[in-house]
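Undergrad: Have a look at these structures, which come just after this line.
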Structure P
Amino acid sequence: MPEHIYNSRDRHYKSIYGAIAVNQTVKLRLLLPENFGGLDITEAKLVVLNDATVKTEEYHLSRTDEHYAGSVYWELNYTPTDVGLFWYHFTFIAGGYTHNIFKGQYSNGYVDGEDDSWQLTVYSGEQEVASQWKGGIMYQIFPDRFFSSGTQKIIPMEAKLVRWRSMPQYTADPETGLWNNDYLGGDLKGIEEKLPYLKDLGVDIIYLNPIFEAHSNHRYNTANYMAIDPLLGKEDDFISLCAAAHKLGIKIILDGVFSHTGDDSIYFNKYNHYSSVGAYQSKESPYYSWYKFENWPDSYKSWWGVPILPEIIEEEPSYLEFITGNGGVIEKWLLLGADGWRLDVADELPDEFIAAIKERIKAVKPEALLLGEVWEDASNKTSYGVRRKYLLGSELDSVMNYPFRNAIIDFVARDNAENFFEQILTITENYPKQIVDSLMNPLGTHDTERILTLLAGYNCENMPREAQAKLKLDESEREHALALLKVATVLQYTLPGFPSIYYGDEVGMEGGRDPFNRQGLPWYDINEDLLAFYKELGEVRQHKSYVFRDADFVPISAADGVVCFERRNTDEYGKSYSIIVLVNRGDDAINYTLPSTITDATAILQSDGVLVDGDLVRLPSCGYVLLENVPVILKNYRRGSKI
């Protein structure tokens, strides 16, 4: 038998890597033996299952005259005519018996193996993402905790302004019974003041956690979608922030929390704090039909059973119009300067609602980005029993790429090098290329532990809040975690998509889960060495944007704590421009021999102790190096290269 019968990641077997557009033709090839068990192979078929209709279709492969190592190629041109998710495998007949070829390890085909099919994502050819989003660097800001301009604020009765260095409140206030009502005073003017700081980091995208009026410091319990929270500033402050950011080439993405509102809001108005007639107050309220009342007014469905977050019926016509209609929420803030939206809990929003948001976004600002919160593989995600259509062309432009985060952490924290490529390639193979190039790649967010704390060995998911409040890394833990963080960040900055820095990670912030990952950025105690490292990485991405913008991801090796891969672009003349990424998360120094295809590599970024001598690279523990390979002509690149 040949070494490979089929491999979906090798262009020699599948002419187009990854997802394909509807009506696009892909050539599929099998390398089958001249005979199987002494019996001639007389027929080979492609078997395709449509995930939506659960119907199967078969297509015949033709035997070619091309032979290799005692085997012969069979091939067909396959052209999907429907958008959707498809699963496929192959069959062949030898001596009257039918044998299956299923997907096995590393996407190779195996005869009569386990029943596991290959995934083919077929998306609308209209799927496009504006070029200015590719190759960038994102910075996520929790507005109350980033920087305060010092502007005097009127504090609501139930809120309290605390010292910037205070530990976040993690139990209910003994006087009010409220939680998340402690504020540090960060505001929009403060963010504008720090735009030069962000520009020096190489940031060209800011993602803001919610900024609309709400009654908590996280503001995921929206009170008024049409107003800036007074503690953050005024509408004019938002306009000013966007204008100042745009002058520096920085785009602004807003957080859209549309699956629920706050109970203390204009729309629900449970506590009669607003002059509006809320859904809680009257069935005649214009907002009554938005909510899922089981027994009005006190029994209603709420987000994850949290009573202060009543759920919304997103398909309700008046709500849909309010969010996506002319003069609605989406349009207003785009026209005032926003450059895109991030959808909170996208898997809890109906496909039709997401599609309507995208349609409005593109009508108002065609180059704007629609980003969704999805924690799993977004191409085959099922939520509430429904297969989602996020990436098929009419919905999301990009997603929060937690699978890449998991791959990096599995490797850096747990030394799982062998599975690193599999996790990365699964996503790059399943997603349309436009989306791969625009993925938001975080190491930490407002929903996870601080990456430094996690890399020190603390998984805080089940740790009591009281213990998290006392958690602080000792000197040796911190030193080791910082070394691992640099390795993780090199990977984050060089994988497809754009890296997303959670505010303060670049200066060494620690912390467990909510609310300990939401402390005030310590401007008074910055790790200058780490900050300089982030700036240096930012400069590399900017200067080499022609590679990081949309280059292919080419795995080289992953074993024994060492990962090496290439980001490769090829121009119309066959010249290859590439950067090789080599990292060692192990405890010992290693000598690494570069593959022969890398002929004259020059280090453009490296850690202390790295030595490059021709094709030999010496990497210390937690060492890293980025090598730029000089342009070379790659003969038969399109035919023979592997992704």
Structure Q
Amino acid sequence: MIDSFTSLEFGVYAALETYSNVHRGSGLNSMVSTHLFEEARSIILEFLGLKKGKYIVIFCTPRRASVLMAQLDQRSYHLMASSDIGLSLGVKAFVVNRKTLPGGPPFQTGGGTTRVVSKGWVIWADAPDKFEAGTPAIVNVIAFARALGLIRKYGNDIFRNPTGETLTASEILYRDELEKYSGQELLDELRLTLIGRGILVPTVEGERPFINLDNSASTPTFSPIWNTVRQTWRQPGQVQQEIIHEVRSICEGMLGAPLTDYDVIFTSNTTEAINLAAESLARESNPDIDSVVLNTLLEHSSNELPWRIIPNMSLIRLDVDAEGFLEPDELEKVLSAYNQHGRNGKRRIKLVAVSGASNVLGVCNNLGEISRIVHQYGAKLLVDAAQLVAHRSVGMQECGIDYLAFSAHKVYAPFGTGVLVARKGILNFSFAELELIKSFGEENSAGIAALGKALVLLQRIGFDLIQEEEQALTRRALRGLSQIPGLTIYGITDPDSPGFSRKIGVIVFALKGMMSDRVAKELSIQGGIGVRYGCHCAHIIIKHMLNISPLLERFQGMIVTLFPKISLPGLVRVSLGIENSEEDVDKLIHVVDKIGRKPSSPMQRHSGASTIVTPGLLKSDVQKKINDFIRSSALKVYSGY
């Protein structure tokens, strides 16, 4: 008899070996993950016997699926849930007739739901992206698709009675093969357990180890975290509930948010968490004022778009300085004008929503100082901590943060969980509504367990050490990249700058005469390096830095509408994590320098004849090898039952 969980784990582990965020990455891992994610849609349609041309698969959170169901005739869709087959993945596959999808803005907005964003207008993406706000539960979706393949072959009940030892929540979350280590020793040992470590990918120089420099998009994971997922899948419901309860306590300690004063709500990602906060704020009613949300030019779409589309609310933005920092004096000036002196009529700033760390410039704003000013003028503070939690310690109560949102997939636990932490009593949902919202997020108990394990490991390493290690690599990268002719770094460029201590390992740059997508592709082909390119779901700050005028923005919008696959101006982003090394940074500098230098012609005249000069493989050969690599990776994940 097949061990269904072992077979499922085999395929998921293979997906984790080449895991990255989907669609907008240049590295081979991103290409593989995108292929696996899109292949999952085809597997679901095939499982249901539906035609691809007529139906489309949208991977939904449980809450998003419930909203879509309410908008559509039940005859126009099919709904499949991971819970229906006995797996705690928190995945719902909403299979809908393409012609019946609702128009206009999606129910939840954020990263991935748009093509182009301007300060005053948005061009939404097509389905399914339009309805998959934020980073989906990529690994969980792949696991669901593989599970369906196993069910098709071996029967519907193969995941309903897991075998294996029943463990306690404490054993799953706190016990592991590295528990005797802490600090630098733990970090060194943990790096050796990186899933996918040493995987060779094709380049023009032959096969080379893949280098992930795309941690701001999503992070890989480590064996102790993966083992936590595997163990949780096999536990009875009571143990899974105990795990959820314990992870809530882990978040309390990690974030400095006592459960006596804060609610910890599990969601699918940061985007869903912020959309919940926006929905709550929209329910506040006061006929004497017009509510305003204040954020900055820096913000990711997930902390910008939700505030635009909620009813009875307007959005204003603060500028940032050349390095990307919010100016506290400007914040106070705006709050004073609106909330103290009433210089804008009935308009009052109800909420200030800022990033804890920028996903473009890597700067960490002074949240304690911001909070002091915000509360002085009667507003509340929301922090988008998606880029912060893996790199810096956070003290919600100490800093006076009212709402905080982040995602597990940026904290080395890419299994589809997010968190909204909110001061008790400020969410405008009834008790029944809040309980339902919580239950939706808790369907993904294994993802919650993975987050808890990752946070425990980060705490055992220590954030002082993490900051020291990442800043050393960032300093090395800045100094090396700044020596390359024709290369422009944006934001903090000098490691000796006073602001450098408040910068995480994110660097954006441009090479003169080359589009960002071309540079990113060359990094992949030349050096096996995965980065991200474009506007990074932060269109406003990118266009601000590139001095793109409103007229040019309009022209870009028209071009993208006519030619959806065309590349627009953007920047290359390098983002470091705890798995990276000095060798990774040196390889980056070497390959960028090589790309930046004008290549010699491949044709040279020799003795009156043309001779092809190929120091390595031709790019066409590399592309063929890349395609073969993607196909073989997919076979490993979705076959071998």
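Undergrad: Tell me which of P, Q gives -6000 when you compute helix-only ellipticity at 222 nm (-39500 (n - 2.57) for each DSSP H run of 4 or more, over all residues; to 500).
TA: P
Undergrad: I would also like to ask the following. By the measure relative contact order in percent (Cα under 8 Å, 6 or more apart), tell me the structure among P, Q with the highest figure.
TA: Of structures P, Q, the maximum of relative contact order in percent (Cα under 8 Å, 6 or more apart) occurs in Q.
Undergrad: On to the next question. Between structures P, Q, where is distance in nm of label points 7 Å out along Cα→Cβ at positions 102 and 350 highest? All intermediate terms of the calculation are to be shown ahead of the outcome.
TA: Details: P: 3.8; Q: 2.0.
For this comparison of distance in nm of label points 7 Å out along Cα→Cβ at positions 102 and 350, the top structure is P.
Undergrad: OK, next. Determine which structure produced the value 3.7 for distance in nm of label points 7 Å out along Cα→Cβ at positions 366 and 502, calculated from the coordinates; the candidates are P, Q.
TA: Source structure for this number: P.
Undergrad: Identify which of structures P, Q gives the largest calculated value of distance in nm of label points 7 Å out along Cα→Cβ at positions 14 and 422.
TA: Largest value of distance in nm of label points 7 Å out along Cα→Cβ at positions 14 and 422: Q.
Readers should treat all values here as calculations from the given coordinates under stated rules, not as data from a laboratory. Since we're looking at a predicted model, the values are computed, not measured. Cβ atoms are built from the backbone, for glycine too; each structure is taken alone.
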